[in-house]
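Asks: Below you'll find the structures, each written out as structure tokens.
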Structure P
Amino acid sequence: MIKKETKLDFGQLKVPITLLIVFWAIAISLWQLWGRVFWLFNFGYIGTSIAVGLGVYLVLPKKKKRWGRRLAQFLVGTYMLVFLGFILKENMQIEGFFFYLLVGAYGGSTIHYFVAKLVGPLIFNRGWCGWSCWTAMILDLLPFKRNKPGRLARKWEFLRYIHFALSLGLVLILWFGFDYRDQSSDFTSLYWLIAGNLLYYVIAITLAYALKDNRAFCKYVCPIPVLQKIPSRFSLMKVEGDAETCTGCGACDRMCPMDIQVSQYTLANKRVLSSECILCNECIDVCNQEALGITFAFDFGTEELLNRRS
């Protein structure tokens with residue numbers, strides 16, 4: 001377990017080192033497989049950025065640790081949105097992923113979704129949402145750090161599945177109904193990217209202010225968790241607490257941006273099995289007893305212990 005100490009030791013570095021090794025292994029494998037140095041640069045850069053952000057996180061004092069995570073968010077998020085999206089004109093939205101699958105083109109978007117959102121969660125849970133998402137990198141700067149009332153009723157979470165179905169349905173209708181193939185055009189991909197991101201940011205920021213919750217978009221509207229939630233249940237990396245050290249004060253529950261009842265998992269001697277966990281480490285940082293940390297293990301569970309509004 002990674003303890004929150006002021007002294008940095010090798011035990012604390014095992015997470016960034018592991019992530020660095022995984023990403024560079026992917027980078028080298030894809031480079032050798034397809035012979036394009038782009039893949040070496042792409043995944044090498046992303047893995048290094050996350051490892052650097054995590055390293056900064058580890059050396060910062062508790063109250064400033066989130067800036068290490070935000071560094072990783074901006075390094076990865078701006079690279080994917082600005083460089084891959086606006087400069088290379090690749091549609092990184094989920095609709096672009098669907099189009100590329102239909103085309104059979106395994107470009108940056110296809111590989112990104114496969115690694116970060118389908119297979120990656122088996123290793124690093126929904127860490128993408130906490131450390132790399134370009135939508136969340138803006139949302140986490142908004143003023144509503146604690147969603148005190150908790151989540152809305154569970155029925156609102158079905159909006160993400162409706163969003164996913166609408167995105168997939170739109171692509172299928174255009175593809176099979178209208179023989180739409182213009183995703184092969186760089187500028188058409190750019191239009192999709194701009195329109196999709198503008199819509200996401202408008203909805204996300206509006207929801208954040210309406211519900212006083214920075215992560216409301218992530219909880220109710222974002223379609224990406226539809227892909228992540230099943231593999232994340234088997235994730236090797238999860239938050240784990242020490243029941244003997246935990247005092248049950250509930251500080252971790254109040255600080256969790258995804259409204260997970262972290263203390264209940266700890267007191268039940270279980271790792272945080274919720275598929276809503278984004279590994280942001282906010283619960284770890286707020287624990288005065290240093291009872292929480294990230295561990296590597298094999299487990300599985302379907303318990304969603306979440307705080308909800310009455």
Structure Q
Amino acid sequence: MIKNKLLRKLKVKEGSKVDLDDYETGWAQNEELKDAGEEAVKEAAAKILEENRRGLATAQELLWANGSRSVLIVLQALDAAGKDGTIRHVMSGVNPQGCRVQGFKVPTPEELGHNFLWRYSKALPLKGEIGIFNRSYYEDVLVVRVHPELLEAQRLPPGKKGGKFWDDRFKDINAFERHLSRNGTLILKFFLNVSKEEQGRRLLERLEDEDKYWKFSAGDLKERGFWDEYTKAYEAMLSETSTKWAPWHIIPADHKWAARALVADIVTTNIQGLHMKYPKVTEEQMAEIVKAREQLKGA
């Protein structure tokens with residue numbers, strides 16, 4: 001398992017102001033890792049990922065059997081940061097019946113006719129389930145903040161859309177997540193922090209590999225032009241919405257193997273930390289079990 005000292009470094013404390021320049025995007029997060037060397041750290045990360053896959057499969061079964069809690073995993077990142085790959089590798093060992101991945105496209109007219117949290121509320125995991133939001137309601141304080149013209153489609157009441165407007169949205173999100181937490185949802189939020197250089201390399205890779213052409217969108221390059229604006233929006237989001245009940249983790253994402261091991265460890269450890277137990281069997285149920293067992297033995 002990953003040492004707590006490193007995990008605490010990646011977890012945003014409630015009330016702290018985030019400056020993304022303070023967060024490394026590579027694998028060498030401290031002197032201990034640097035001294036070990038990339039190959040040794042990469043090998044250790046692979047073992048950690050595999051151990052957590054097994055641990056997560058067991059934890060998910062207990063989550064499903066217990067039926068009183070749910071888990072919501074939120075993944076936010078700029079383009080090409082590795083959200084899809086992280087989901088695929090971290091969750092590969094879980095039962096798909098108890099795990100749902102939800103992506104969100106451009107809002108429909110019906111969705112725009114409701115408050116900005118409405119369409120996400122409908123996609124929340126059921127009790128016993130793990131739900132993964134590949135992008136989420138945070139798009140409404142990220143993309144919409146960088147491109148405020150998108151607010152026009154939301155048909156909001158008249159008024160200024162300055163700093164107080166965004167502060168109120170942060171408060172709405174915090175209250176929404178507090179409500180979910182009080183009702184049994186464990187919320188784990190991850191920002192995959194990729195450098196501008198690594199993002200450029202990955203986007204170029206898509207243009208040089210025929211099998212990855214389908215991943216390319218001209219919009220990716222357009223949004224890359226707003227890098228500084230997105231950085232400011234993410235810093236505000238991380239600062240204002242990391243709470244005790246729904247903390248943000250800033251995951252270094254320049255090396256996919258490192259990001260996947262970190263996310264897997266945090267998810268598995270936190271679900272195990274719920275200390276759930278299998279449902280107790282009543283005396284009547286136990287009598288039925290004994291009866292059924294004897295019938296099968298005599299068959």
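Asks: Please compute mean count of other Cβ atoms within 10 Å over residues 224-231 for structures P, Q and give me the label with the greatest value. Numbers along the way, then the final one.
Replies: On the way: P: 18.6; Q: 13.8.
Evaluating mean count of other Cβ atoms within 10 Å over residues 224-231 on every structure, the highest lands on P.
Asks: One of P, Q was used to compute P(r) over Cα pairs in 10 Å bins from 0, in percent, for residues 104-279 alone, and the answer was 9, 31, 36, 17, 6, 2, 0. Which one was it?
Replies: On the way: P: 9, 31, 36, 17, 6, 2, 0; Q: 7, 31, 36, 21, 5, 0.
Among P, Q, the structure yielding 9, 31, 36, 17, 6, 2, 0 for P(r) over Cα pairs in 10 Å bins from 0, in percent, for residues 104-279 alone is P.
Asks: Now a separate question. Which structure, out of P, Q, was Rg/Rh (Cα atoms, Kirkwood Rh), for residues 48-167 alone derived from, given a value of 1.00? Mind showing how you got there, number by number?
Replies: On the way: P: 1.00; Q: 1.06.
Structure of origin is P.
Asks: To test your reading of the models, identify which of P, Q gives 127 for volume of the Cα convex hull per residue in Å³ when calculated.
Replies: Numbers: P: 127; Q: 189.
This value belongs to structure P.
Asks: Here semi-axes √(5λ) of the Cα gyration tensor in Å, for residues 216-263 alone was calculated and came to 25, 16, 5; which of the structures P, Q was it taken from?
Replies: P
Asks: Right, something else. Assign the value 21, calculated as relative contact order in percent (Cα under 8 Å, 6 or more apart), to the correct structure from P, Q. Could you put the intermediate results ahead of the total?
Replies: Numbers: P: 21; Q: 35.
Derived from P, not from the others.
Only the coordinates and a few stated rules stand behind these numbers; no lab work does. The shown structure was predicted, so the numbers you read here are calculated from the model rather than taken from an experiment. Cβ atoms are built from the backbone, for glycine too; each structure is taken alone.
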